[in-house]
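Undergrad: Okay, got some structures for you below.
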Structure I
């Protein structure tokens, strides 16, 4: 029997981490528009309240849960809180994420621990701790947000790459483990989305700080709005898609790695070194 997932979202309960802004907020609002009650999770209490206002405006029940997804003890309490508020959990969207820019030689171990705590352990906790509740429902769905950087290794993103590849691995294993149950899993690979993740991210050197600023400025001008990404993610839940790529760049990166796995990384490295040499000449 094939896992059914949640085909009809009307009257369901969804948990969304990282719901105070960006993709998390947009997914929460989109789910509310499809009929879901929401349990919103984030460390940013003010941002959570703003998202909650948008959910209430759509006539849906909403609860706010201030939590650091990297905090095991806090996450272990979260499912009981959600159940006490809503009585059910049908959808869990593990979206909370952060970024660190810098080459391996420059990134600190503290930055590695920080990003792994949120991007990796946050997903592990969300999957592991809510899974028993999802399995008790008639239908359930887990959505894990990976990245284009869960498909292609990118210089200065070594720790972010590591966590997003890990999210992909968790998701693919769960797809197989939960085959035949009532719970389905979707792994999402967004490309450039107009969120605050780069501007709010950490940087290892002054040059990385400047690169982050330039990238964030470019995202604001050219990247996909989070609302459009959210529509694709919610449709993936309804259609039981195991894997979602968002943005042309994710399709190009994915196919390049499938066809030329080593050559693609060499090409990325060549481009990176050329850019570094050009910037060095300009200094």
Structure II
């Protein structure tokens, strides 16, 4: 899948590309690390559902997380088999899902093309923008200090970003502030799907921690988190108005601009424990 000017890299999701670099008046010809971005086709019971542009790493996590957050399956056990194969055009992920889930999918099946940017891929009318999701029931609380400890520890899990400067991360922070799991991808939605898939495979409790994302909090990010039952979403960037409205409706605690010395709370602060008169 690499072009003639690309070389393989030992780190998944990274390619080496020949470049001309100018810095401080000096010039050199060298190899640079760039984030790999490949088409990933998701198929269910032999039928194509979508093609996403994604980083070619942690693809089993991605397949499960996407299937869960898009409501295609209800639990990891609904995926009966998963095969990942490279093709000349990209990567194909073929999944076998339960008859009940496939019947439901077939009722609303559509072909759509995914992108790493924004968009309502595959949505044909306004009624399809919002999924009918129950409000998140998670009641566990966290301190702001724990969220900041997670933020402080995140760079150690961002190998792809450190090498290429072109990746988003999604991390799961425990109630004590430890990063339990983290995933990276060129697409912010993909990174969150990979995280959710990895936690679901481990049997993690989505109500007993927080999701930390390095991107803005768009409505899709809030919707995916709510679909998984995540009670707290903390973003290092800003939310959109649609995301704030959705978080309010779905009982998701949403924070933006998380920094070592501050944050902005947008919805449902009852899950946060702040010392009186501080933070």
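Only the coordinates and a few stated rules stand behind these numbers; no lab work does. Just so it is clear, the model here is predicted, and its values are computed rather than measured. Cβ atoms are built from the backbone, for glycine too; each structure is taken alone.
Undergrad: Compute mean count of other Cβ atoms within 10 Å over residues 135-142 for each of I, II and report the one that scores greatest.
TA: Looking at the calculated values, the largest one is I.
Undergrad: With distance in nm of label points 7 Å out along Cα→Cβ at positions 15 and 39 computed per structure, which member of I, II shows the largest figure?
TA: By distance in nm of label points 7 Å out along Cα→Cβ at positions 15 and 39, the leading structure of I, II is II.
Undergrad: Once relative contact order in percent (Cα under 8 Å, 6 or more apart) is calculated for every structure in I, II, which label goes with the largest value?
TA: Answer by largest value of relative contact order in percent (Cα under 8 Å, 6 or more apart): I.
Undergrad: Using FRET efficiency 1/(1 + (r/R0)^6) of positions 103 and 231 (r between Cβ atoms, R0 = 35 Å, to 0.05) for the comparison, can you identify which of I, II gives the largest number?
TA: Top value of FRET efficiency 1/(1 + (r/R0)^6) of positions 103 and 231 (r between Cβ atoms, R0 = 35 Å, to 0.05) goes to structure II.
Undergrad: When distance in nm of label points 7 Å out along Cα→Cβ at positions 63 and 207 is compared over structures I, II, which one is greatest?
TA: Checked I, II; max of distance in nm of label points 7 Å out along Cα→Cβ at positions 63 and 207 sits with I.
Undergrad: One of I, II was used to calculate helix-only ellipticity at 222 nm (-39500 (n - 2.57) for each DSSP H run of 4 or more, over all residues; to 500), giving -7500; which?
TA: Label of the originating structure: II.
Undergrad: State the single structure among I, II that was used to calculate log10 I(q)/I(0) by the Debye sum over Cα atoms at q = 0.13 Å⁻¹, for residues 55-174 alone, giving -0.80.
TA: Of the structures listed, the value fits II.
Undergrad: Out of I, II, choose the structure whose coordinates give distance in nm of label points 7 Å out along Cα→Cβ at positions 23 and 215 equal to 2.8 when calculated.
TA: Answer for the origin of the read-out: II.
Undergrad: With semi-axes √(5λ) of the Cα gyration tensor in Å derived from the coordinates and found to be 32, 20, 17, which of I, II does the value describe?
TA: Of the options listed, only I reproduces it.
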